[in-house]
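Taken together, the values in this text are just the output of simple stated rules run on the coordinates, not laboratory data. As the structure is a computational prediction, the values presented were derived from the model and not from experiment. Cβ atoms are built from the backbone, for glycine too; each structure is taken alone.
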Structure 1
Amino acid sequence: MSATGALEELRRHPRHLVLGGLVAGLLAVPLPPRAILLLALAAAALAGRSGLALLAATAVLAGAIGGQLRLAALDRTQLPPLIGRTVAADVTLLEQPRPVQYGSTVLVQLRALASEGHYVDGAGERVMVRIREAIAWPAAATGAVVRVKGRLRALGPFEQHYARKGAHAAITIDAAAPTGARRGGAWGLVDEIRGRAEHALSQGLQRPQAALLRGMVLGQDEALSERTRDEFRASGLSHILAASGQNVALLLALALPLLTVAGLGLRPRLSAALALIALYVPLAGGGPSIQRAGVMGAATTVAALAGRAASRWYALLLAAAATLALNPRASGDPGWQLSFVAVVAIALATPALSARLRRRRVPVAVADAAAMSLAATLGTAPLLALHFEQLSLVSLPANMLAAAAIAPIMWLGMLAAALGQLAAPLALPLNLLNAFLLGFVGAVAHTAAAIPHANLRVGLPGPVALATVYAVLAGLVVLVRRRRPPPDPARDRRRRR
């Protein structure tokens, strides 16, 4: 489709255009007011018709203003006057500590804060806790309340990704002790479900395999060894360790047939699917990738409930608007960028690539899987080069080899986590089956990473270079789509025979 044709298609769907304007405004929050105004005028010009032009421009301005108000609320803090002081605080763990050089770090939420014997109203604010190697950290689950003491300081240059998560400062602790308390409410319920799931996913498995299974099912890669993380990164398989759209899709693919067998009607099935998505997103950490997948999955489910055809592009725009409205800084997160770019690349390039492979007599299932892997690999490669300065040359074959095992691992793991809510030992038979599949995926990552020059160090100097690379890739996609021959019904009938 040409640029003119794409623009006409967009104008025929005003809600897409307006939602796109809202997303553009949210993305433009860091820009100066003049640039935001020019963006609104550009949206109006693209819209064409006067009424639609006004809506598009208003959507851009509304997104920018709403995003700025949201940032102001997120940045509200009582902590700056205490920077440099020793503080004592009760904090709620929002995640598990992540290993870094000379220790580990973890995101927490303040419950109570005191400095020099005086109580400070910082409850509810997020901070990063820096745990040095010499400090004994209690074995506490996510949601537990820990008492810490240390020096409050500003986030360092290599800690700014915590600012995107809402952290206002950091505490380099001198001591930590469990309090025995836990957070309550809905989040406390999610913590309890997650704890039972983690226990179930460890039944009968060696520690490395249990850590890998929790990473694939719950997006928890903290317990993985550094060597394992490096192997999955070098082989291009690190995406399976982060909860993403694949997890949500496989969850629905597992749940909907089971709900059908249980005798539920269409609406109860889809309502149950919505409830599962709403539970799984926070259960899997609530990161940018799983948020995007959750919104898209929910939008598709709601469309089915309403008896309407789902629009992938509308769902994608809706996911972008929802995640950015929640946190306008999410767009700076590499995981957010990779998640959205992978979806766009798969949607644009997979059909043409799959068609070319099928014309070469590649089986349909293999052609579709290869095309999807190739589209996602090519689409995310420039971002990986920009953020991590690396490019895996074995990503496509490694993903093709591991693909057959990923869905069974996920389904067995999800069933084990569900049975674990009743009793952890019920998950043992499923985990024993999963052990062979986990061993296979681990072997693929290890073997692929060991190939000489499997991972090249390639970097992009900045956003301009990134935009240039994506412009070239877009041109290649257009060329491939234009060269695709028209459908031949007679040929298709012969192939089916």
Structure 2
Amino acid sequence: MSTVKVLIADDDESILWVLEQFMNDKKLQAVKAKDGFEAQSLLKSGDFSLALLDINMPGKDGLEVFKSAREEGINASVIIMTAESTMSNTLEAMKLGAFDYITKPFDLGELEIIIDRALENIKLRARLTSLSERLKEELAHHTAFIGKSRTVQEVFKTVGKIAQKDVTVLILGESGTGKELLAKLIHMNSLRSEGPFIAVNSAAVPKDLMESELFGFEKGAFTGATEGKKGKFELADGGTLFLDEVGDMSLELQARLLRAIQEKEFYKVGGREPVKVDVRIVAATNHDLDKLVLEKKFREDLLFRLNGVTLNLPPLRDRKGDIHLLSEYFLEKFRQEFRTEPKSLSPKAIDALEHYQWPGNVRELENIIRRAILLSQNIVLTPEDLNLPQGRHRKESLEDLISARIKPFIDKTDNGGKEELYDFLMPFMERPLIKLVLEKTRGNQVQAADMLGINRNTLRKKIKDLSINIGKIKD
């Protein structure tokens, strides 16, 4: 990493000198500013990773400088310094996204701890940015696991954080959501990327063959074993072993799997000597493993071993904003694969895709676009070209349900007069919402206010105005 530039902004010459020497000792490049205007100018022109801003400075105070920097898109980590530690200043600094807040006079040892944490955070942020770019590049060129929806971006962020950490990963999601694809992404961006990626589907292999599939067998272990064979564990040595549909594995095999993960060794079928391996486990399932544990169909200790980090892949119906993006990706993919002329989707086709329920998720979308490219002569694909299965359209949204309830009432309203519909209808909307949230929190108004995203006093007033019986809810 190149030398880290640190801005120190304070109107006290002695503090500037002490902090400059401190930064030099830590091999950091320190740049000083004596007032708010100079600090703001330097932040705009310089590539600073870290800034220490005093609140009380001539010209502009540190919080104003910080706020301006954020508005300008400057993402330097900021540590706020002040001689007056007030609640309002602390809250304002943290609300703006300050890394930390320190009160003068401060101990240099305390400051060093904060700065070391900030520097580690800067390194991590740079690594995540780099990994995010690599993920986007890999996704754009090699995969269909793309999307701009918030849920998918959260998955990407988590992958960025854990890919290079050698922890087990459990991927949960419906069939067709791209669990193996995500496992490959984790492998490609891990420290094991040069090693093998080996996948085995527990649901696709007959139960009586699964043991030898995973652990291999020795020559003569059973009738027909004329020579030995390596199992998936051994083939994945030094890399990643992806256990797909692990929820379908028998209890007996789960016990062997647990031991192999714990001990990092196993015995082949018919073998007498342990085989040591170094593999990272990424498992996936479309089952509710907690439910299977309660039903005694899945070992709880194995679940603890597998879910070092859990990733939840959302179904396609919950990624409505990504459907058009994915469709365009598949159109281009199959245009190149089948060497056809470019094709696009009509507005009605896009609408049909976005209102379909997608029981088969991304895999089903891929198949539908492939079929349309192959069979349709149209340049602009229509809903008829897509030939979506009937009866599987998306369930009504919350907005659809509310609209259906309100529309008859509005239809009967005279549009020539002042009806004050908003004031009339809103209590009927708010009351069940607030009541349900209070019931969920068992009458805890602090938790309810947090869930609703409103002030506690506002909630208390609404409870009174809407005549909600809080005592009955608590009982």
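Computing relative contact order in percent (Cα under 8 Å, 6 or more apart) across structures 1, 2 gives 10 for structure 2. For distance in nm of label points 7 Å out along Cα→Cβ at positions 113 and 265, the calculated result is 5.2, so let me know which of 1, 2 that is. Structure 1 accounts for this read-out.
Where does the value 1.04 come from, among 1, 2, when Cα Rg over 2.2 N^0.38 Å is the thing being computed?
This figure was derived from 1.
Computing distance in nm of label points 7 Å out along Cα→Cβ at positions 121 and 153 across structures 1, 2 gives 2.0 for structure 2.
The value 64, 43, 35 for Cα extents along the principal axes in Å, for residues 169-360 alone was derived from one model only; which of 1, 2 is it?
Label of the source structure: 2.
Comparing FRET efficiency 1/(1 + (r/R0)^6) of positions 33 and 97 (r between Cβ atoms, R0 = 35 Å, to 0.05) across structures 1, 2, the highest figure comes from 2. State the single structure among 1, 2 that was used to calculate helix-only ellipticity at 222 nm (-39500 (n - 2.57) for each DSSP H run of 4 or more, over all residues; to 500), giving -20000. Derived from 1, not from the others.
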